[in-house]
Structure 1
Amino acid sequence: MMTPGNLAKFVVLCIVWGLTWIAVKLGVSSLPPLLFAATRFISAGAVFITIAFMRGSTLRPLLLDWRTLVLASLLMITLCYGPLFWGMTKVSSGTAAVLEMSLTPVCLFIFGVVLRQETWSWVALLGMAVGTAGLYLLFKDGVQATYGEEAWLGIVAVSWAAASSALGSVLAKPLIEKHGSSALAGSTTLLGGLLLVIAAIVSGERIADLSPMNWTALALAGWFFLVIFGSLIGYRLYMQLLRDVGPTRAGAFAFVSPMIAVAVGALIAHEPVTKTGLIGMALLLLSAATCLYGPKLGWKPVG
């Protein structure tokens with residue numbers, strides 16, 4: 001149910017994850033992207049698990065569901081961020097943003113229906129279609145030609161990242177209900193981060209490039225923001241929303257966070273916001289409202 005408390009969590013999630021784009025950009029400007037992401041997730045996972053232990057929790061019950069836990073970690077972290085970062089070297093950032101942000105809620109809805117966590121609704125589907133159109137208008141100037149003949153590989157990689165994250169989220173929902181958000185957030189981020197290190201090394205990144213000399217002040221600031229706000233706050237809120245309001249409404253953040261990123265860019269970096277972009281923002285707000293309050297229009301999530 002979208003209670004005032006859940007709505008407040010949703011707003012905070014949208015703001016935090018809307019700002020992570022800037023933090024990621026600061027980090028990958030001087031550090032290998034996959035290893036940079038891996039250190040973020042491993043650190044956040046260790047803190048999550050420490051907090052869970054301090055509260056008297058134990059990971060032993062969660063380990064009984066280790067197959068689902070490993071699969072969810074792979075899908076949500078390793079097989080999402082690896083292809084996403086690689087795909088962004090093949091296509092423009094605008095193209096990647098539209099693909100990833102528009103496909104994430106759609107995939108969450110589809111997988112939620114298939115795994116019986118959501119019920120089919122034309123209202124929800126219409127809301128996502130409106131959101132996709134809004135995203136395109138918001139990033140219209142950035143959705144241009146790509147970097148070469150391998151652009152289609154980048155499109156496939158970014159699309160896969162969205163689908164992988166969505167499927168992992170839907171699979172994780174029963175585990176959150178059973179074991180709690182802190183324990184699961186810690187387990188998935190820690191395990192996913194460790195697997196991401198392996199993926200980074202296989203892709204050619206070197207651990208030596210994480211030397212202190214490459215950690216600029218901006219990269220360090222971005223890393224701390226991603227760990228504290230992006231993971232410890234944002235990821236846990238996302239887990240709670242998955243459990244309490246379902247995959248589709250939790251995934252509506254993808255229609256709001258881009259507006260936060262664009263607004264911050266306009267205020268801090270004085271990036272222009274066009275009339276087309278403003279229309280896109282209006283459509284995104286309409287889409288988010290439809291996804292959040294669709295049940296009142298006849299769409300009823302399962303559970």
Structure 2
Amino acid sequence: MAISTPPMWRRSEPGELIPLTGKPEPMDYSLTSSDLVVGVKTLGAELCSIKGVNNGVEYIWQANPADWGRHAPILFPIVGKLKGDSYEYKGKTYHLPQHGFARDQPFSLIESTTSKLVFELTSNDKLKLVYPFGFSLLVTYELSGNSLQISYSVKNPGTDPLLYSVGAHPAFRIPIHPEAKRSDYEILFEKEESVVVHLIDGGLLSGKTEQLSLKQNRLVISDSIFNKDALVFKGLASKKLSLAKAGKAPFLNFYFDAPYFGIWSKSGTSEFVCLEPWNGIADSVNHNQLLVKKEGIRRLNGGASETFNFSVEIMG
């Protein structure tokens with residue numbers, strides 16, 4: 001099945017559609033604490049703003065379409081790229097773009113309080129043309145003080161197994177300090193790591209790796225660090241990464257627990273970095289395209305559900 005490109009959209013990453021509007025879409029819902037104001041869109045249930053109450057600093061990339069027209073897309077029901085943008089399931093071939101469809105679907109708001117928003121996406125006849133599974137995807141944002149907890153809960157409402165992957169792709173603004181540039185910043189790993197990067201070829205895992213050099217568990221966000229695409233990791237020991245200007249205390253802590261992790265930015269001049277915990281990963285260049293054999297694919301029996309959590313803590 002061919003995937004057409006509507007005239008009001010352009011392509012950025014392979015398989016990705018980005019709006020041609022000159023301004024980011026406004027938030028539809030917000031949460032406010034003593035420390036932060038958080039904005040979320042109904043489209044894609046996408047986090048679009050984390051702003052400090054006292055300092056007025058915006059910590060989320062504001063989706064300039066000239067660079068990368070997204071804020072923090074939700075990756076579902078796949079993470080990364082499929083070989084040939086397709087997969088096989090029960091003898092049929094289905095087509096999905098990179099990172100799946102959830103990020104471009106309207107979600108329903110099903111719960112709203114002063115501290116929490118819950119959105120839901122469910123399967124329908126149109127989505128079953130590309131993904132033949134019944135599902136419910138709940139996305140929860142819960143704000144407390146200077147911390148935002150985010151959870152993705154996937155439920156199988158049917159009786160047959162549900163095969164899926166899910167991941168996060170939040171883009172954080174850097175620089176955020178006056179007169180600074182992106183290369184003045186670094187990522188701090190919580191634990192000592194023997195860090196191996198799994199290299200990407202055309203959006204797919206090539207099977208090749210490179211050792212990544214860290215100095216005292218710190219990774220400088222240099223202008224050339226993403227020249228070979230995203231940094232893809234498997235099995236990090238760290239469950240927290242922090243963003244900091246070199247020589248300064250972290251201004252943001254990112255907590256997660258996931259088998260795969262990506263760090264990405266569009267180019268050497270893009271003023272953001274994405275911290276991406278994934279329960280799933282792109283196909284390899286030699287994958288047989290069978291969904292049941294896909295690395296990282298998760299399997300939910302009928303009636304079962306599981307939840308994937310991560311959180312953002314703003315330190316200043």
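Just so you know, all these numbers are worked out from the coordinates, no wet-lab data involved. Everything numeric in this text was worked out from a predicted model, so none of it was measured. Cβ atoms are built from the backbone, for glycine too; each structure is taken alone.
Matching task: 3, 13, 25, 27, 22, 9, 2, 0 is the computed value of P(r) over Cα pairs in 5 Å bins from 0, in percent, for residues 188-275 alone. Pick the structure from 1, 2.
Going label by label, the one that fits is 2.
State the single structure among 1, 2 that was used to calculate FRET efficiency 1/(1 + (r/R0)^6) of positions 28 and 60 (r between Cβ atoms, R0 = 25 Å, to 0.05), giving 0.10.
1
Please state which of the structures 1, 2 yields 18 when relative contact order in percent (Cα under 8 Å, 6 or more apart) is computed from it.
For relative contact order in percent (Cα under 8 Å, 6 or more apart), the value 18 is produced by structure 2.
Supply the structure label, taken from 1, 2, corresponding to Rg and Dmax of the Cα atoms in Å, for residues 52-195 alone with the calculated value 18.5, 57.
Derived from the structure labelled 2.
A value of -23000 was computed for helix-only ellipticity at 222 nm (-39500 (n - 2.57) for each DSSP H run of 4 or more, over all residues; to 500); which of 1, 2 is the source structure?
So the calculation was done on 1.
So mean count of other Cβ atoms within 10 Å over residues 44-51, computed for just one structure, reads 19.6; which one of 1, 2 is that?
Of the structures listed, the value fits 1.
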